[in-house]
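Listed next: structures, encoded as structure tokens.
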Structure P
Amino acid sequence: MHIDLDYVYDENLQQMDRNIDVLIQRMKDMQISTVYLQAFADPDGDGLVKEVWFPNRLLPMKADIFSRVAWQLRTRSGVNIYAWMPVLSWDLDPTLTRVKYLPTGEKKAQIHPEQYHRLSPFDDRVRAQVGMLYEDLAGHAAFDGILFHDDALLSDYEDASAPAITAYQQAGFSGSLSEIRQNPEQFKQWARFKSRALTDFTLELSARVKAIRGPHIKTARNIFALPVIQPESEAWFAQNYADFLKSYDWTAIMAMPYMEGVAEKSADQWLIQLTNQIKNIPQAKDKSILELQAQNWQKNGQHQAISSQQLAHWMSLLQLNGVKNYGYYPDNFLHNQPEIDLIRPEFSTAWYPKND
């Protein structure tokens, strides 16, 4: 399960204590194995991280609650905790290089208005400062693994920043994105280069964490569904499913049909198509987690909760198609959404009717 500490936090400390107790009890009652716990604050839901939930050297700490909640979940609920952390979408020093895109026909690169505002992984200063945040988290809290957020992506028009162009040229590519895009073979190799660069950065971050917390720390990373279903779409995301399977202990696939624009009547077939693709790759089933959506996000902000019955149906569908590991996001534990009695039979291997 993916848990937002934004739901836990309250300026009233007594209310926050009650929120924590509700969360702990729900996780214990759910009888699951793993929680992906948010280590960053994102109350606006815009994806740009300005505050975090742990002491650090670079960003304001909204409240020191990650360590506390992680410890209580581990000891009282018996779950493994993965610290859910962004890779690039940090609101750090404004002089740091941001990812820029260069649309066809444009001469000046700019920050994409509809994407995550991301730091460029090709800027050494970015790598150093993001690494500091991971070190500070590792030095402050005990956890079992790291989940790298879905912000580690680059489109086929990115990254057009100066450090990125330099990196491309050093790797033997043209310094012109337009020229790269017009050469099919170079374009394909460029997509692979960017994918590997992002993966290498996350492995660098995990090494920093392991140096402090130990080699037992596990790794997981979110991947969009399209690079799994259509491997050639690596060009649009700089995400490669085969690379993920080799590089991380777990690959967390965002199996979210509505988020991908799939119609309600086609959602089941879309999920089956996704599972079939996973089954075609040796050992992929054992290293992949499918994350379902418990909310239907809308561009106007009028998000709608997906019914517990629908979520339970999707879980059953995944089981019938051989999926071993799955979860969902978000969980509104304060309002029992989704309803535990409806989803637990499909979610927890510890559930039996006699237990209730």
Structure Q
Amino acid sequence: MKSNRLLLRTLLPATTLGILSVSAQPLAPDLLIPAVLESRNHLDASFRMAFNVSTRFKNVGAFTPGNSRLTPDGDRFNYDDGYVLTDSTGNLMGYTRYWGYDHDSGAFSQLPGDGTILMHRNSSTGASASGKTDEPQLGLELVYSRELGRNEKVRWGFETALNYMNVSARDSRTLSAGVTRATDAYALPGLEGGGFVSPPPAPYYHGGELSPEGNPVIGATPVSSSTDTIMADVTGSRRFEAHVFGWRLGPYIEMPLGQNGRLTLSGGLALAYVNSDFNFRDSVALPGVPSLTGGGNHDGLQVGGYVSGGVSYKLGRSYEVFGNVQFQHVGTYSHRENSRAAVLDLSKTVAVNVGISYSF
């Protein structure tokens, strides 16, 4: 019994001193402060400059055969510079008094002096012109990226981006358009002693009924027909403006450049939503071809892809400055109004971005 008490008296102080000694020693730092993890989320805001964005105007001055003018009897002209229609007799003996014409002299004279009178129908697919576009196209871009994995040499993840730019193009040059001209020649009545009857001075327009004072007739059917191509000046103006909203999504890889730099490569899907306004005013320097004015609003979605490469430099724990170059292909966007077209080429856009990145 006495020996047990002696053993307790000996062990108790020693145990107490051991516990106090262990308690007094500091804990290892990694048990008190968790390791700081690098940010895996990045938000980039940048100023965007887009190059190689062009606009082309097509079918400028285009028109189809047809004339909106009316005869004295209310029928539509069947030629651009006149008409030859069926009169009240049903074109008795192959002649008609229901005819009219515009020009008897000058560059557009319809009287070649060979006993015929010429009537013309014209048509054209118009001309093309590049629009004057300011370059670069300025805009903004916002990018979110998320790191998904890493090893000793590279990191990888995905990125998604939204961007915007405004495109404006205009043109007011005089253009030259090819015109297909169909010509019908109608016979003037012959005279007994030779020659032919001279038609009334132009402009001359008569109805289908016989006038009390009488009125001249011409052959009711063409004696010859031909088709040729001529050039005509097209004057006027064209203006196109588009708001282009872009979206990108794709993977990226990242490699270190020295202590504070990094190189980033990415690529993937690209979309562009385009909302545009197109207005034009055209006038073709041909008789009987009216001036045409039109315009309207249109939108569309373009689908394609992109590749990008950039460098960044770390300013602190959370901020970086960066710059990158992107190549984007989303095809061509077409806005049509009254057979005219404004074509925005987004098939080879090169964009330069400069901005700041925040990590969190």
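Read the figures in this text as sums done on the coordinates, not as results from a lab. Because the structure is a prediction, the values reported are computed rather than measured. Cβ atoms are built from the backbone, for glycine too; each structure is taken alone.
Figure out for me which of the structures P, Q the number 207 belongs to, where volume of the Cα convex hull per residue in Å³ was derived from the coordinates. This figure was derived from Q. When helix-only ellipticity at 222 nm (-39500 (n - 2.57) for each DSSP H run of 4 or more, over all residues; to 500) is computed across structures P, Q, the figure -12000 traces back to P.
Here the criterion is FRET efficiency 1/(1 + (r/R0)^6) of positions 91 and 291 (r between Cβ atoms, R0 = 41 Å, to 0.05), and among P, Q the highest value is seen for P.
Using FRET efficiency 1/(1 + (r/R0)^6) of positions 147 and 275 (r between Cβ atoms, R0 = 30 Å, to 0.05) for the comparison, can you identify which of P, Q gives the largest number? Going through P, Q one by one, FRET efficiency 1/(1 + (r/R0)^6) of positions 147 and 275 (r between Cβ atoms, R0 = 30 Å, to 0.05) peaks for structure P.
Of the structures labelled P, Q, which one yields 15 when relative contact order in percent (Cα under 8 Å, 6 or more apart) is computed from its coordinates? Structure P accounts for this read-out. Given a value of 66, 17, 13 for semi-axes √(5λ) of the Cα gyration tensor in Å, for residues 59-202 alone, point me to the structure among P, Q it was derived from. Considering all the candidates, the number was obtained from Q.
As an exercise: mean count of other Cβ atoms within 10 Å over residues 131-138, calculated from one structure in P, Q, equals 20.4. Which structure is it? Among P, Q, the structure yielding 20.4 for mean count of other Cβ atoms within 10 Å over residues 131-138 is P.
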